[in-house]
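Just below sit the structures, each encoded as C-alpha cells.
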Structure P
Amino acid sequence: MANYDVYNLKQRAYMTNDFVRNVRNGTKVKLTEMQQDLFIWAVACAMENVRAGKDFTEWIHFHFPSFWRYRASKDWSKYSNEARENYVQIFKDMQKVQFEIPVRKVEFGQEVIQIYNCQYIDAVKYDEATKECSVRLSPTLRDFVCTKEGKYTEIEVGHYISLKDKLAKVLYEYLRSFMSVGHTSVSVDGLKKMIGATYGYGNLKQKHLLKAVKEINEKTDITIMGHHVKYQELFIKKYRENGCTGISDEEEVEIIVASMENHPLNRNGDEMKKVTSLLFNISRKAPENRYDYVDYMGFSSSYATKLKKALIEYSMPRTVKQAINESRYEGKTIFDD
C-alpha cells in the first residue's frame, strides 16, 4: 500500500506563474477548500496523461476512496449512495465557476490583451461500480496548466491537500510561485482578497494568518519567515519575558508573523501600529523535513513512519534512470511493502 500512497502523494501539478498569481489568486475565493484540492489533483493527473503521450483533454480518472483517505475523512465505503452523489456534485459545481484569463499577445508590433472566458471543469461522469469519477479539464486551460515551459509553479499533491485553513492553501500556492526568487511582499488588502475577507487585519491575523503560517511551516516543503533581524530581536525579547525558560510553538508563530509585518513610518521615523503589507522569505526544506504532514493524515503511527520514510527516500538524489523509472508508476517501485 505504501507504494501506491507514495505515487499518489508525490504527483505534481504544474501551472504557469502568471496563472497562479493573476488568475487562480483571484478565482480561488469562488472554490471551497475541497474543490481546490480536487482541482490540484486533477491537474496532477492530467500531467500524467500528458507524460504518457495522451491528449490534455483525455478523461482523468479520479479515485474517490484514496482522496478521502488522504484528507483524513471517514472511509469512502461508509458513505451512503446519496452522500457519494452529493460529493460528485462538487465536481459538477466546478463546471459553473466562470473566470477570465487575460493573455498578452503582440500583433503587428503592438501588445494587445485578449480575454479568455474559462471554467475549471469541462465534463464529469461517475462510475458507481469502480468508485471512479472521471473529469475533463477545460480545453482553454491548455496553455496555463500541465506545462513546464517558461516560468511555472510546481505543487506536490500531498503538501497541498494536507493544508486545512483556506488562507493556508491559497497563500502556499501563491508563495510557491516565488520559490525561485525566494521572497515576496503581499499587501494586507491582497491577503484579504485571497479569501474574500472583508474584516480588518487584526481579525484576519487571528482567524487565518497565524494558522496559515503554522500549517505551511509544519506540513509543506517550504519554510516562510519575515525580516530575519526583526525575528531575532522579537525572539530574544519573548525569551527574556518568559524568564529564559523557552518559547512555546504558538509564541514562535506569533513572532514569525510579527517579523513579517511592515509598518508605515510617522514624521519622526518611528513605526506606526498600522500594518500595510507582509514580507515573506521563502526557503525550501531538506528532503528529510518535507513530509511531516503524514503525521496529520489519520494513519496509524507505524504506517505513518513507514510512509514518511518512503516519501523521503523517493525525494533523495538518484540517477536519471531511476528517476525516469519511478516517474512511471506500474504497480511497483523501489519501496517494498
Structure Q
Amino acid sequence: MRLYERINTTVIINGKTENIYQFWFLNIPIFKIYSQNQKKKYWFPNLHKQKINTDKPVFYLKINRFESFTLFCIQHWINIVNEMNADFYIVCDNKKLEINVLKKIIFRNCNIKIIKSKKNNIINRIVKTIATKTWYNAAFAHLTPFFHAKENNIKDFYTIDADDTMFLLPKEKCKLILNEVKTYAKKENISAFSLDMHLSRTFGKHWSFGITYINDNVDWTEIFSQNKNQNWTKNYPDVNDYNIDWFFTWLRDCKILKNEIFYVENLPFIHFGDCLSSPYFWGLYIWHNAKIEFLTAEIINENMEKSIINIDKNAVKLDCGIKSPQETSFTELFNNFCVKKIAERT
C-alpha cells in the first residue's frame, strides 16, 4: 500500500477532454480537483455528498474481479450509461480495481460515484438467511443497490454485473434493449427482470442476476427483512451452496414476487470467465430461433449439435430488431468491440 498517491481520471464532456485529480492517503481519498464551467472545484468526500439525479435512469455497476477483460467490460457499461443519459454508482470492494477504474476508464462527467458494499447489522442478518458462506460477499454486493436506492429515494434501477459481461452491439442498440426491458417490466408489473444467463441451461429452475432491471412495485428491503431464516432452502434439497439468486428463485416459485427472465432475439453476448474449461457457463453465445447457441463451446468442441440448447419456455422474448446470425459473422461481432471501439475516446 502506497502512503500517498495522485490519481488522474480522464473525462470527456461535449468533446472536450478534462482531468480530475484525486489525492489519496493510505488508500483513502482525501480530496479531488476538477473543472466545472471553466472554474476549478474542490471536493472533499467527508464534507460533500455526491449527488444522484433521480429523474434519470440509475445503474448500479457491480465490479470486483480484476482480469484482462475487466476494464473493457466496465468501459462498455459506462458508455451505455452515457448513451442513455443515465446516472450510476459503481459498487466495488476491490481497492486495486477501483484505482485502475479511476485511472483507465473514460467517463463523460465529473460525478463519478464509487461505493463499497453496504454492511450493517440489518444487512448482516439478511445475508445469513439468504446465502451460504461461500456467497456472503456476493450477497452484500447484490443487496447494496436495494438498500442504497431506498436511502436515496431511487425508485427503480438497473443492477449489472459489469466486470465480466458485454452486449456485442453498438451502445445505441444496447440503449434500445435496456429501454425495452424496462418498458416491458412496467407494463407486466414484473418485480425483477433479468437476462437469461442461467434459466435455460438449468431447464427453468434457476433465476439469476447479471443484467437485471429492478422495478419499484414492491418494498424490497421489507421483503428481505421479513425472511428470518433459511427454511426456504428446503424447497431445493439438491442445492448445497445457496446465493441470493436462489432466494429470488424461491420468491418466484412461491409467487411472492413476479421475478422473470428475458432474452433478446439474435442478441450476441459475452459472459467472460473461465470460458475455455466451462464454455457452457461462460463465453460467447447468442439467442436465436428458440435456441441458445454457445459459440465458444462450438469452436472448442467442433460440434454444433452439442453446443445448442432450447430456450426455456418461461423466458420472455424481446425483439429489438437485431440482425440474424446469418447476417452477422463471428469476426464482425468481435471487430465491433476492438480496443479503440470500446474506449470511444472521441
Structure R
Amino acid sequence: MKLILDGYFDSNFGDDYMMKIIVSRLHDWQFLVPAQANISPLVTQQQNVHMLEQKAHVPTLIVTGSGFMINSLRALVCEIRWFVQGKKAGDYCLGCNIEPYRFPLSTYLIRKKLEKMQLIVCRDQKSYAWLKAHCKHTKIYQLPDILFSIPEPWLYKPVAPNALGIAMLHRKGDQPDCSYYRAMAKAADYWVEKNHQPVYLFAFNTGSEDDVYACVCVKEKMRFQDQAILIKHGVEDEILKGYAQCKKIIGARFHAAVLAIRTGIPFFPILFREKMKNMLRDLQYPEWGIPIDQIEFTHLRTFLDCEQTAYKLSPDIMEQAQAYTRILKQIIAERM
C-alpha cells in the first residue's frame, strides 16, 4: 500500500512521534511526503518514508492532533481560501481532536473539509460526538491518543529520577514577565531549594510555536538558574531521555501529559486548551490541574510536596491506542 503522509510539520514532539509510531507500525507500507514539507528526520529516517518530488495520485493519510483548530482570524481566512478553492484535505485521518469553534462559519468550514474523508479516528469522546453529528457519511472511531502506544523499547529506563520537569507552552502575546512564567519559576525554585535537585525545562515545540522562548523566560526568573536544564525536542530522543530523569512533571502541553501518564510519572496539568481537559476526563485522571491564567502556588506546592499521585494507567488504554493502524487497514481493505 502506498499513501501520501500529511500532518503538522513544525518540530512538535507530539506530532512527530505520532507519525513515527504510525509509519513504523505500517512498516510494509510506503509513505510519500511532499518535498517542501518541513518533516522531522524522526519520520524521514524510517525506511518506508520517501520524499515526493512530483504529484502522485494516491490516497492521503493525515496524522495530526489539533490540525483542524481555528483559533485566529488568520486561520479562519486560510480555511475560507481552502473551501473556495475546493481542495480536499485527505482521505483518512488518525489522531485528531476537535476544539470548540467560536464562530458558526468555522464549524461549517471544518465540517465541509472533514465530511469528504472516508475515515477519521479521533482521540477523545467529545470530539467523537462532534464528528458523529457533523460527518454522517464518514467512518468515525475514537481511541486514546496515539502516543499512549509508544513502543516500550523507545522509552528510556529511569535511574534514580529526582528532577522536576516543567513542560512549557509559548502562547502568542505572552510577555516575559507574565503570571504563567512567574508561577513556573517559583515552582522551580521551590523544588530546588526543598529537594536540592535540578529542574528540567522542556520545549516540546521547537518550531514556529517556539516553546524555547518560554523556557528561557522561566529560567531567567529563577533564583537557582544554575539548576535549570533546558531540554529541547530534536532528533535524539531528547524529551524521552529527559523524562527518564524526572520524578514529577508540571505541564501545559497535551503530549507532556500523555507521555507522563504513559511512563507513570505524577503529572500536574496546566490547563490551556479543551483537549487536555477532555483527555484527563476520559482517563478519569485524579489531578485536574489549574487554568493557565489562574495559577496559585498553593496548588503547585501541594503537588510538589505529596509523595505520589495514586494513578496507574490501564494496560487496556495502551492496547486500544495500538488499534489506529488496524482500523485503517480494515477500512482500506473494505474499499479495495
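Calculated for structures P, Q, R, Cα Rg over 2.2 N^0.38 Å, for residues 50-249 alone is largest in P.
Among candidates P, Q, R, the computation of Kirkwood radius over Cα pairs in Å that gave 21.3 used structure Q.
None of the figures in this text is laboratory data; all of them are computed from the coordinates on show. Source: prediction; values computed, not measured.
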